[in-house]
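**Student:** Structures are listed in the sections that come next.
Each reported figure results from applying straightforward, stated rules to the coordinates on display, with no laboratory input. Just so it is clear, the model here is predicted, and its values are computed rather than measured. Cβ atoms are built from the backbone, for glycine too; each structure is taken alone.
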Structure I
Amino acid sequence: MFDIIGKRKWFLLISVLLIVPGLMAMIISTAQVGTPVRLSIDFTGGTLLELEFEQMVLPGDVRQVFTDRDMPDTSVQTADEGRNVIIRTKPIDADLRVEIEQELAEKFGPLTELRYESVGPTVGREVTRAGVVSILAVSVVILAFIAFAFRRVPHAFRYGVCAIVKMFHDVLVAFGVFAILGILVGWEVDALFLSAILTVIGFSVQDVIVVFDRIRENIPRRRGEQYEVIVNRSLLETLHRSLATQLNAIFIMVAILLFGGATIKQFIFAILLGMITGTYSSLCVAVPLLVVWEKGEVGQFFRRLRKRPA
């Protein structure tokens, strides 16, 4: 029998190596832009303007028009060989928008407005608050449900705590990756990102509960076996189901990411990232944590640190 639980220290170390770079990126992002991840206008408030030109234009030339109007924080991105321009800037009214478009048309030729969106900071605060409240509410519900469903199992509370730790592990990895991508390629987090995070939480929690439920079934059946052996056996018995379910969804997300539209690219990437990390953390984080807690290995680790000579 393959011993996954016996390698739990390596799996937990991998999780640390996944989270730490993201935390460092969030610290760097906070120093640069004031937030752990680069926020879109859904959160900061502002204007999103998408224009299509008949000829290729350079982002720096377009941005200079806004800089001359005392809007130096304007972000300009181009697509479709430089003819499609996406502009993010501070809030501008309709009259100023018309003036800017006229100036751009004079400098770069005829243009067509494809999109014009204005989002106030109040929307951003509401979305953020709803997202945080949703994640906290999900944590409480998960803890209560697992504690009740596993009430006949020793230390049922631990199952709920490990599921919540696994959930926050996936959220931290997602935020860390987007913080890194925000620094490297300017990716921004919008309201869809929160939707993706909540979707990922649902997938990951469902996966880990399947493994926990098999542990609950095997504990009374195999009373003579050590807890570590029972957990490893339960993990192997549900491994094929977990991988089959998640891999099917992952393949679909990869197809959408490769062939879908650019407007949903970051949303699909966030879900895909969450599914991959969620599958890993269900098998290699939440379940090993149960064994670590049961055997008191965390306390033993800190006791060894205290006894180590200076």
Structure II
Amino acid sequence: MQTVLITGGTGMIGRSLTTMFLEKGYQVIVLTRKQKRTHRKNLSFAKWDIDKGEIDLEAVNKADMIVHLAGEGVADKRWTVKRKQAIVDSRVQSGNLLVKVLSENKNKVKTFISASAIGWYGPDTINSLKDGFAETDPADNSYLGNTCQQWEQSTATIGKMGIRLVTLRIGIVFNNKGGALAEFLKPAKFGLATILGNGKQIVSWIHYKDLCRMIVFAIETPAIQGTYNAVAPQPVTNKKLVLTIAKNKYPIYFPSFVPAFLLKIILGEMSVEVLKSVNISAQKIQVAGFLFDYPTVEEALIDLMK
């Protein structure tokens, strides 16, 4: 039985991924700041503290592969100077800690899957809307672009240790237990389809089940190596997304536009990302053999909102 060590395993994606690994017969160890107990078979928790640079070496020594998802939520709070630094530090320091422990201690880790984000890319105005951004496109010179660049650099040396390194640049994740979809659903409760800005901006998204399946696919496919976009093959405009959500939620709804200037007042600097159009290509992961269960937003929402 192979053992997977997961960071960020108590988060929204981490919990679903843990369940998927357990169902497939893996032993799972979740790294967490607070020691936890569980009665689930083949699941255990181990302690780590990024701020103190501490990690359970026994847990690392048991691991055949590592899935690194740890990081403060980008959209959880308003972007103050302090918050922006916390977002960067949680990613870079955790990556540095894993590199340090793997380089300084004997281990049997063969595969390392690291999360990144499509914040790496800039707006569509500098790229073809038809083809979308590919993994070879450079990082955007923005806060999120620089954050993703530091995030990926923090684990880059792992690929030089004889460990297969896979980096997934993850799009907006749709989950029925929170996250972005929950925010879109809030106005829908009042029969409103709230379109942000002009609604023409492209949203590159992925169903959480497809994301978890993609991580397992990367673990189980030796040919997978390097950077891959983790997005559905059919991105949508904000307007289409919001109207599709409204249609699935209520038979009667009223489209309403939230002007860009108001979003800037409410969200501050984060409004730039909300209004940014970013079309991302899923071609590379598809060519590698991954098949999406939810390639369209209609299929994804039917599953998530049933």
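**Student:** I have 124 for volume of the Cα convex hull per residue in Å³, for residues 140-283 alone, calculated from one of the structures I, II. Which structure is it?
**Tutor:** Derived from the structure labelled II.
**Student:** Still on this model: Who wins on volume of the Cα convex hull per residue in Å³ among I, II, i.e. which is largest?
**Tutor:** When volume of the Cα convex hull per residue in Å³ is calculated for I, II, structure I comes out on top.
**Student:** Related question: Comparing I, II, where is percent of Cα pairs over 18 Å apart, for residues 100-195 alone highest? The partial results should precede the final answer.
**Tutor:** Working: I: 67; II: 63.
Result for percent of Cα pairs over 18 Å apart, for residues 100-195 alone over I, II: largest is I.
**Student:** With relative contact order in percent (Cα under 8 Å, 6 or more apart) as the yardstick, tell me which of I, II scores highest. Can you show the working numbers first?
**Tutor:** On the way: I: 23; II: 17.
Largest one: structure I.
**Student:** When FRET efficiency 1/(1 + (r/R0)^6) of positions 92 and 268 (r between Cβ atoms, R0 = 30 Å, to 0.05) is calculated, the result is 0.50; to which of the structures I, II does this value belong?
**Tutor:** The structure behind it is I.
**Student:** Right, another one. If helix-only ellipticity at 222 nm (-39500 (n - 2.57) for each DSSP H run of 4 or more, over all residues; to 500) computes to -23500, which of I, II did it come from?
**Tutor:** On the way: I: -23500; II: -11000.
Source structure for this number: I.
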